[in-house]
Structure I
Amino acid sequence: MKDNNCDMEARTEAASAPNGCAVRLTGITKRFGSVTANSNITMDVRRGEVLALLGENGSGKTTLMNMLSGIYYPDEGTIEINGEAASIRSPKDAFDLGIGMIHQHFKLVDVFTAAENIVLGLPGKSSLNMRAVRERILEICKKYGFDVDPDRKVYNMSVSEKQTLEIVKVLYRGADILILDEPTAVLTPQETERLFDVIRNMRADGKSIIIITHKLHEVMEISDRVAILRRGEYITTLETKDADEKTLAEAMVGEKLSLNIDRPEPHGLVKRLEVKGLSCVDPEGVPTLTDISFSAYGGEILGVAGISGCGQRELLESIAGLESTLPGSSVLYYPDDGEPEELIGKSPREIRSLGVALSFVPEDRLGMGLVGSMGMTDNMMLKSYNSGAPVFLHKKDPSALAGSVRDDLGVVTPSLSTPVRRLSGGNVQKVLVGREIAEAPTVLMTAYAVRGLDINTSYAIYKLLNEQKEKGVAVIYVGEDIDVLLELCDRILILCGGVVSGIVDAASATKEEIGLYMTKAGGPSPAPSEKGDDVC
């Protein structure tokens, strides 16, 4: 493709020419035992551009960027920075070359201020001139459009403020090449647009920015070019202006795709859950949920939106019997026959013993959902081990289920007995979602079911959730992509600071409206639904 590769003249002028090569990767290969994560990758990043890096789960995107940021070292190939060969054996080497990576999970010390986090680990004297540090931070903020208080403690910051601090931190250390891993995963639309404004300012200043993301509409909005990896190999680099979402998706997976999320009309709605006055506090007594009330119906998908940490996890865990609640809280389950059953105060096993088929896909995949040292078969058996004989475990059915999940969702694993901790994050998620849906629940709660999944698998999950909806299952879907919530769900409950700030009809709501409710700045309160839900 035209201009994909930088010629020798551009390399020699990289330091001054805005479109010279900032990074050149040639023949990069990285193996982990018998698995080849990257195979003979040759590509470049220009100075003063935003390059989006796309690929399915396990395609090698993060591994490739980890080599550029000094976390891994390539087995074969060379890296050139500004036209000169570079050996990047540690993150310090990367910083010395002007490369900084902003990870999805922030590397900050909560009890330190913004300024203290920024200078933490920098070489220098035993005492620092913190006044000069603050002035330099404010200078960077003014130049690029950041909003950072140097004296603010990290534990008092929102998610977007922490992310901003991470970016300022690498700029303070002299980074000209920035790598952002899923930078908008937990941001509202308004916060995303502010971040994009900052990225545009950095690009205008000659910075090179690499974004790893699965959100194709954001790729189209912010990137100049898109590099695509597939199964560890470099496929192509496309000029964003010459591409569209469908073209990018098909290049990622190597086949034609439909990017439409079906939303069948709800029918035969049956009340399954009624939540009233649900309140929780954390171990230190800080409220995490306050007076939450809503109903969930079989035959619909109820979306839950909110900035990360606004009570989504506590809400699902309270319903599942995993979180202690305050007096006055009530979660009633309505079976097909008989009187409603109160779930508050019962353990997950007691809830199951009532005949309540409650499947739960937690936010923490390996911490709560699966046992990392076990293979797929044994993890499937965690839901059915007590149905066997007193002494012997029945593995035939769990093994068949593991094989079915592997084939249906395309789980990449050497074998069904391979410990799931050795799988990529996306494949771990496939195992967990597949197991929970296979339980044939009457209530299915999912937290970030497609986080980190490639577009092909994400659409497979959406299809599975719609299948459950059409079977009469009450699906509660906690998601971070508002576009998906609006397309997939029937109603959307919005949380802000542990309270319900609104419940809206997904078919008529807008992305901007949801974003405003997420920040408690919503417009007119939505009207109560025909089903009688109270709306805050």
Structure II
Amino acid sequence: MSNETPDPTEKNDLSHSEASRFQSGFRPPLQVVADALTLAGIEYLFSDMPGVTGFSGIRIFTKGAVKKAVPDAKCALSHSRSRPSAKPDTVPAHEYVYLCPEQELDNVPDHLLSGMAFLLLCRDPYASFRSSIPGRIYIRDNHSLPEILSLVQDLFDRFHEWDLKIQEALLLQTPLQEIFDLSQKIFRNPIFLHDRDFIILAECNYPEQKMKRGRDRRTGLPMVQMDLINDFRTDPVYIEGLKERRPVMYPSEQTGYQILYRNIWQGDIYRGRILDLEVDSRILPGDFAVIDYLGKLLEHFLYAGDLRKFSISDDTDDLMARLCEKKEADEQQIQSYLRYQNWKQDDRYVVMRIVTQQRDFNIISSYAVLNQINTIMAAGRAFFHQEGITLVVNLSYAHEKTSDVVSRLAVLMRDSLLKIGVSSELRDFFRLGVLFDQANIALNFGLSGDSMIWYYYFDQYMLDYMIRCSTEGMPAEMLCADALQKLMEYDRKNHTALTHTLEAYLVHDRNVLQTSKELYIHRSTLSYRLEKIRRLISINLDDPKERIKLLLSYYMLGMLHE
């Protein structure tokens, strides 16, 4: 016989708000019951029950059970009269799956059985299935009621015991490995949980002879093999799957076997992934519901702050964030990180800030972007930070210039419509906070003044920043050179353009030929005007300090005008 099952990949997103409202307690759906029959070698036909999440156990059906599910007719009538605006009473869905011979349902109106799930023993399952209604599993009657009852009740008992034990372990903040040890009898294949650095946090049913593991150099913990990591990071299917909030089946092209996975989220931040590897037993449709529940349960405790040590990458990201925010950090932890990366404190470092202004694209939730940046930047560390991504790059280790790094990020930045602020270089890892400030300054000035480009260097906006700082306590016009103020006043009264002439002369570094071309005047005319300027404002243009004062004054007035 063939089994008809629903599409297990039907979308069932878990949003940030849903994570906080999640109610623990696994109630196996009817598909899990059907899978238990499959594993026992019992043939059946199945019509699922859409909209019903799960059941608490199995009961033998008697016609008297229907009365418990249906409101008394007089009570229902009285209720509707007292509340005319209320919706009519409906038969509630039962929490149990009912078992009985099919003929037991004879002479029971179908509407009274609405919302009830049945395991039916019948002479001809095919004939019964042709007129099936949702929520019924048809089994040939060569199996006895006690046999099916025992099989299905064992299933419910096993899941109930598992659910209670893992919830107790999570409440006690038990290590994740203990939670996975409790799951050995639930999953038929190897399962494991890795963080966003591919370090394996917990696993069970691991077949060491079949699967190889790498080792993390910092901790010695097992991790996904590096060649697989590199394949995943460039695989479009893998990258697209990082956005999913539901169980998904990963194809077998990369590994040779299918993988059922469920991403773990903390709010909008990707934290890792549970994987069920199809190496010992075929993955069945009900496995989607089981791995989804385990993922939601972990997310629930993450959301509540009860799994603070979920990932070792948290410590690294926290360290980098503290340095960027100029907060106190453990020097021993910093030195350990530098040794792990083979970096030196006095290497050349640059910090970059990456954000988006798209309303329909939340960069915080896009681990795919973060993953691509970390793939591109082997000599760097990118992490979610302050409503964007912060990237720290060791230029010495990579033997690169800042412009090389920006160029390598160009395609990703343009395709994803991202903006990037770039700091200067500094030879001191302990002063990442200064570079972070520079990257933020460049980003803020760039976004407000040059929104059409996607990269902003601090060096481009350094003068703007200096002037903004200098004018915070005093108006810009009060910081302009007196000589320039006098010249501007003379121009206003006499309708001349000596102020513009002097600016062009200084901008062209006192080159008479270039200044004349710029102003479309003869050199003799320029010489006449310059002489007149000297007489009017008594300034020595051969003095570099005087020229700097004048140029800064022009720049500030230009910013003020804008």
Structure III
Amino acid sequence: MNPPPNSDAIEIITLGGCGGFGMNATLVIHERRALLIDYGIGFPGADRPGVAALVVDPSPIMQRVEHLEAVVLTHAHDDHIGGVPHLPQAWRHAPFIGAPLTLAAVRDRCRDHSAACALRLEILDPGQRRECGPFSIEMLSVAHSVPQSRALAIDTPAGLIVFTADFKLDPSPPDGIVSDEAGFRRLGKRGVRLLAIDSTGARRPGTTPSESEVRPRLLEQIGRATGQVVASTFSSHLYRLEALIAAALETGRRVAVAGRRMARMLHHARSMDLIDIPAGLIETAEELLERPPHRRLWLAGGSQAEPLSALSRIARGQDPRIRLGEDDLVLISALVIPGNDAAISALVDRLLLTGARVVHSRDHPLLHVSGHASSEEIRTMMRWLRPKAVLPLHGEVSHLVAAGRLAREEGIAGEQIVIPGRGDVLRLDSERFECVDHTEMHAGCLDDAGRPIAWERVLERRRMAQAGTAWLTLLWLDEAEPGQDSLAGIEWRASGLAFDPGEEAILGMAREMVGSLTHTASGVDTDTLRARLATRVANRIRRGNLRRPLIIVDQRRLGDPTC
């Protein structure tokens, strides 16, 4: 359903960022001219073997957009910008608007995935305005766990919309840049039609502790270490990296970086003067290895147990420079992204088997604070902005519902609060805010190199992992037409089946089926024969096992030299 021509109504389509963490992306559309707010990756669960990341596929709704005015990026976290290299080609011609660090991270992601880097990157500083067709954009500073995080104020034909993006009301952030209370209050006085608010911390009571509170606790842990220290956090968490570097300085250590992405982010931070890194404190790995272990601190990416990360390589003993022993400390200061629990537990186990002491913030909560507002901060933001309508974003359904409850408690009318699902089409005008349509949106799967993986291949991997795989090979007589009389034999081999289904029973069923399918004068083509045979064998095994394995049916001729 499209709004009528020349209407003041706009459409808002939640491509991601609702009903789960990650894949944050939202379209704002007026008469087929649109803004795209963020385009991030998501995090796969264990049910997607071999999948490193998820990215929303916008193709089902692209016909709603005749012209993409701009892609507006709020901050440098992958769940908000990591999908940019995978944007449809038709949308890459729009300008990409954001803060300097955010755009530098976008360039890095494009290079990582060999995507075209000829993007039009435009810096928009707080206080500046950018006209984008029927929209006008202003950015406001907010405190978060990465510098130069921004909220958005967007003037639309339906009224003023504010996207908080990820934020917290930290009273003493490390860089001294607090969320712009005066700016938000100014917008509230103008009149906010819709507030799209970060709901990640909506279930958490009170307020989120300041990032500055983590620093003395990191220093305490590093000061107790008698050997080398390997410290890990998100590569974009520059304030946490700054705290670790400060702790190294105070304890007489020098620092080296293990991990390309973390090294890049530190390079950007230094070149933009975003964090304090004393000259000479960061060395090359070779220089650090010249120092005794108790003078070393390694910064390693991979706090989420990514298989190819520096920390995972260290845990597997595959990093020739960093070998852990019983005097060493591994310090992981990061939350556990939902779905990564099992992988992180396995990583910690491998690290413990090296003899090192492992301290993880999941077991020591004071070693990490969230970058997201808790319930009282969400209430405060609503009071500053006084919106007529609220759209909770960023989180699972329970987080969105909790934010909606807070909005009702702050006096927002229930009919002006929409709990979105991925693919919902919302209509906003001067009076109404409602869901008017839904488009099924699928998440594309990416491997570690950022290459797409077809969903059919993911399903095959899942079946192989859960129920095993078997191969059935039809052997035909040389140069004879495939048929009952030309079947010379059938070979069977299996891997990973939970029980032995009986080779003779399987082969007997296969011979009988080949005979019945080739008995007619016209016969049946071999592709159809193999497909039906695979289904019949899989169902036969499922009756005894309740799981349907992957069955592969191939064929060879006895005269084939490879046979």
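Looking at structures I, II, III, which one was distance in nm of label points 7 Å out along Cα→Cβ at positions 133 and 501 calculated from, given that it came out as 3.3? Mind dumping the intermediate values first?
On the way: I: 3.3; II: 10.0; III: 5.3.
So the calculation was done on I.
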Self-check item: Top of I, II, III by percent of Cα pairs over 46 Å apart, largest first
Solution: II
Quiz prompt | Comparison of I, II, III by Cα Rg over 2.2 N^0.38 Å, for residues 141-372 alone - largest value held by | solution = I
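So if we calculate Cα Rg over 2.2 N^0.38 Å, for residues 165-284 alone for every structure here (I, II, III), which label has the highest result? Could you put the intermediate results ahead of the total?
On the way: I: 1.48; II: 1.05; III: 1.31.
Across I, II, III, Cα Rg over 2.2 N^0.38 Å, for residues 165-284 alone peaks for I.
Read-outs throughout are calculated quantities, based only on the coordinates presented, and are distinct from any laboratory measurement. Please read these numbers as outputs of a predicted model, since none were measured by experiment. Cβ atoms are built from the backbone, for glycine too; each structure is taken alone.
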